[in-house]
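For reference, the structures are reproduced in the following blocks.
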Structure 1
Amino acid sequence: MKRTAKAHWQGTLKEGRGTLTTESGTLNNTNYNFKMRFEDEKGTNPEELLGAAHAGCFTMAVGAKLSTMGLNPKSLDTVATVTLEAGTITGVHLVITGSIDGITASEFEAIAIDTGKNCIISRALSIPITTEVKFVA
């Protein structure tokens, strides 16, 4: 399986503009620029998209692990915070909140922490990844 995404850019770093398009069409000539990436202009940026990809991958992987144990989560919600410092992504912090019958908080924590290190996106990154777990009974 291969997935593709395209980026287009015109102009200088600070005044230029670009677009992002994904194979699925979810992003279709979606605008991005310097202010969206490094300042407070509303819009997307590569770091935000990395965070979304990581949150989605991680949450799905936790759900898959729970399913193999015969558990059906009521809900799993993840926030991925990507840290960018001096032009380098220095880490991702995953915070997952889960409501699952038939499992203890410590069992859920162990699954989430292991999955945080081993989901597909985590394995693709060579940066520190931390996981925080919140269990809802």
Structure 2
Amino acid sequence: MIRQVIGDTSAIVAVLRRNDRFHDWATDTLRSLPKPILTCEAVIAEACFLLSYDRQGETAVLERVAEGIIKIDFSLSAEIDWVQKLMRKYKNVPMSFADACLVRMSETIEASGVFTLDSDFRVYRRHKRQEIPVIIPE
């Protein structure tokens, strides 16, 4: 059972970009998820970049953080060794820096799952062998 949701860039962008093909799915799904959505600075940076050409896109991301809907719950300084190990392990996928942070978050946050559109999260494993629960369109 997922009690804590970790938000990936793809899902956050889909919620905020009305013309995204997954906007309706992401918006409807988000309504049913426990809040806040946990994430890391790397995801916020990616989302701001991807939404930088959308009217108020970056502002919308940062407002969600300010309102507490999205909560940054990751310290790279504390987790750098693990992040580097994950990126080396999945270099053939390849694993992005943000994805490595989210996989590490899934290892440290009990009963968590990742809200994403990225099928790579079906490949990644936490604690070396465990599937990561994902909230993803079918």
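Only the coordinates and a few stated rules stand behind these numbers; no lab work does. Fair warning: this is a prediction, and the values are worked out from it, not measured in the lab. Cβ atoms are built from the backbone, for glycine too; each structure is taken alone.
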Of structures 1, 2, which gives 64 when percent of Cα pairs over 13 Å apart, for residues 52-123 alone is computed from the coordinates? 1
FRET efficiency 1/(1 + (r/R0)^6) of positions 60 and 108 (r between Cβ atoms, R0 = 25 Å, to 0.05): greatest across 1, 2 for structure 1
If mean count of other Cβ atoms within 10 Å over residues 36-43 is calculated for 1, 2, the one returning 11.9 is structure 1
Working back from 1.00 (FRET efficiency 1/(1 + (r/R0)^6) of positions 12 and 28 (r between Cβ atoms, R0 = 30 Å, to 0.05), computed), options 1, 2, answer is structure 2
Between 1, 2, which one scores greatest on Rg/Rh (Cα atoms, Kirkwood Rh)? 1
Can you spot which of 1, 2 the value -10500 was calculated from, given it is helix-only ellipticity at 222 nm (-39500 (n - 2.57) for each DSSP H run of 4 or more, over all residues; to 500)? 1
Candidates 1, 2; relative contact order in percent (Cα under 8 Å, 6 or more apart) computed = 30; producing structure is 2
